[in-house]
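Some structures to go through are shown next.
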Structure 1
Amino acid sequence: MTRGPKDDAALLRDLFKAANAALRFAEGLDEAAFLASELHQEAIARVVGVVGESAWRMTPAFKAAHPDIPWQAMAGMRHRIVHDYPDVDPETVWRVVTHELRPLLERLRPLVPPDTP
């Protein structure tokens with residue numbers, strides 16, 4: 001199936017949903033449990049990759065209009081997960097999920113279309 005280009009609103013919805021999924025997947029875990037669970041590491045890395053892919057595909061105009069959002073960092077994390085997967089540090093993924101996603105979601109919430117849960 002070929003997917004056409006998405007508009008910024010659709011990409012923002014994808015990003016927001018994926019970031020929330022990462023937080024849900026991490027619920028109830030501490031770092032030791034996360035590091036011991038290949039299932040959680042792979043699931044969370046997958047949705048963090050979706051966050052980065054969505055950020056990477058946003059239009060330059062949208063990114064320029066919101067310079068306080070770490071677009072490049074999100075895209076860089078996605079590239080690392082997809083292209084350098086053997087070298088992805090699970091502790092870095094854990095740090096992103098536990099320290100960076102909630103503040104990111106707070107900054108994104110006003111930008112997300114109202115029909116996004």
Structure 2
Amino acid sequence: MNAEQVKNRTIPLVKTLQKKRPNTPIVFVENFLRESSALDVKGKALTNEKNATLKAEYIKMIEGGFKNVFYISSENATGDDHEGTVDGVHFTDLGFIRYADFLIDQFFQLGLIPKEAE
């Protein structure tokens with residue numbers, strides 16, 4: 001998708017989903033910057049533009065009274081040691097574990113899943 005598609009489709013998608021399943025949480029997760037973005041300035045700009053557009057649409061929804069809609073920034077989702085992907089795009093086993101742990105932690109913070117008793 002490009003930023004224009006994100007802008008034009010996000011809110012209609014949420015309206016459709018909430019009409020069918022009004023109590024189901026909807027979670028938007030940013031695209032993460034690939035390793036190649038250090039050299040691919042155009043690709044980095046496109047990803048940043050899509051993420052910024054998604055966040056802007058999310059803010060519009062919150063300000064418009066939408067409920068049960070959440071947003072997660074992908075910053076540092078797979079760590080900062082460059083071991084989370086094989087090639088800067090495809091996750092390694094470690095990358096999958098880190099990403100799953102990252103998302104679970106975010107879901108806890110948003111109150112979407114309860115923390116287990118320690």
Legend entry - For distance in nm of label points 7 Å out along Cα→Cβ at positions 20 and 76 computed as 2.8, the structure of 1, 2 it came from: 1
Legend entry - Structure responsible for -20500, with helix-only ellipticity at 222 nm (-39500 (n - 2.57) for each DSSP H run of 4 or more, over all residues; to 500) calculated and labels 1, 2 on offer: 1
Legend entry - Highest-scoring label, criterion being distance in nm of label points 7 Å out along Cα→Cβ at positions 28 and 68, among 1, 2: 1
Legend entry - Test item: P(r) over Cα pairs in 5 Å bins from 0, in percent calculated as 2, 10, 17, 19, 19, 16, 11, 5, 1, 0, pick one of 1, 2: 2
Inset, instruction - Output the label of whichever structure in 1, 2 has the greatest value of relative contact order in percent (Cα under 8 Å, 6 or more apart). - result: 1
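No lab work stands behind these numbers, since they all come straight from the coordinates. These figures come from a predicted structure and were not determined experimentally. Cβ atoms are built from the backbone, for glycine too; each structure is taken alone.
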